[in-house]
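Nothing in this text is a laboratory measurement; each read-out follows from the coordinates by a stated rule. Computed from a predicted model, the values in this text were never measured in an experiment. Cβ atoms are built from the backbone, for glycine too; each structure is taken alone.
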Structure I
Amino acid sequence: MNVSFDRHELSTILNVYGRKVASGDWRDYAIDMLKDRAVFSIFKRASEMPVFRVEKDPSLRRKQGQYRVVGQNGQVLKRGHELAQVLKVLDGDISLVK
């Protein structure tokens with residue numbers, strides 16, 4: 001069985017996503033439900049690599065937390081047990097280095 005985001009988790013993610021779309025920062029998203037994790041990928045343009053990924057990995061639930069935000073270069077920007085807390089890293093002014 002694949003890992004997925006539940007309704008509440010998806011609502012929390014889409015709330016942040018909607019604010020960023022309204023401000024013109026983001027444009028598209030994709031959801032992948034894999035065997036070991038669920039991934040919500042965020043794009044600035046549809047043809048690009050994702051600028052951020054919100055990942056849920058239940059195998060890390062008892063360790064550092066099952067939620068994490070990963071940057072475009074693969075660096076973990078924030079991880080934790082509470083999704084809303086982890087997503088706060090996306091509300092700040094994050095500058096992407098090219």
Structure II
Amino acid sequence: MSMENRIVEEARLIILRALAEQPNESLSSEILRQELASFAISRERGWVHGQLDWLAEERAVTVTPVGSVRVATLAERGARHLRREIAIEGVQRPSRPD
């Protein structure tokens with residue numbers, strides 16, 4: 001697997017985890033861009049939009065355009081991936097809980 005593919009898969013997992021941490025399970029693409037940067041994945045907002053679109057196609061999130069950003073909300077399929085009940089190909093598998 002290429003380094004870029006590893007980065008993409010990890011970024012998608014980080015996005016799902018960040019959404020799951022919120023009381024309403026939603027964040028804007030700009031906040032998600034900043035969250036990814038804190039994990040040394042520095043990309044433009046357009047790249048984040050592309051990842052959100054991909055996750056939406058996989059039914060892991062829903063995406064709502066709001067002005068120049070998009071608001072992503074965790075969907076049940078994304079939550080199931082985080083709980084390790086299913087595996088979404090193209091999203092890094094979460095670690096087993098301790």
Structure III
Amino acid sequence: MLINHPLLGPRDASEFTYLGDASLLNRPDWQGENAVEAFHDYLYLRDNPAGLHRELWFHEQGDRSWLVVTRNTLTHEITEVVLASEVAKNTKRFEGDAQ
């Protein structure tokens with residue numbers, strides 16, 4: 001499987017380490033009203049989707065960047081690859097950093 005790295009171009013998947021669901025970038029507010037329940041769900045209740053899924057991949061054998069890869073779990077077709085730092089900047093948690 002090839003991952004089209006946004007900075008380096010196509011790279012073999014063996015250069016990367018799969019690190020799970022990219023929705024984990026949206027960590028719950030630890031001071032929120034239902035923080036205990038929210039963190040329980042965040043840590044233990046995971047989806048196992050059939051179809052498009054956003055995943056975190058770490059370029060361990062390259063530039064050591066974090067990527068958010070959108071991949072079809074049935075066909076392994078990759079439809080989008082974005083630097084995780086760009087995804088984080090666009091989340092509400094980091095609104096002050098995004099321009």
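Once distance in nm of label points 7 Å out along Cα→Cβ at positions 2 and 66 is calculated for every structure in I, II, III, which label goes with the largest value?
Largest one: structure II.
When relative contact order in percent (Cα under 8 Å, 6 or more apart) is compared over structures I, II, III, which one is greatest?
II
Identify the structure, out of I, II, III, from whose coordinates helix-only ellipticity at 222 nm (-39500 (n - 2.57) for each DSSP H run of 4 or more, over all residues; to 500) was calculated to give -4500.
III
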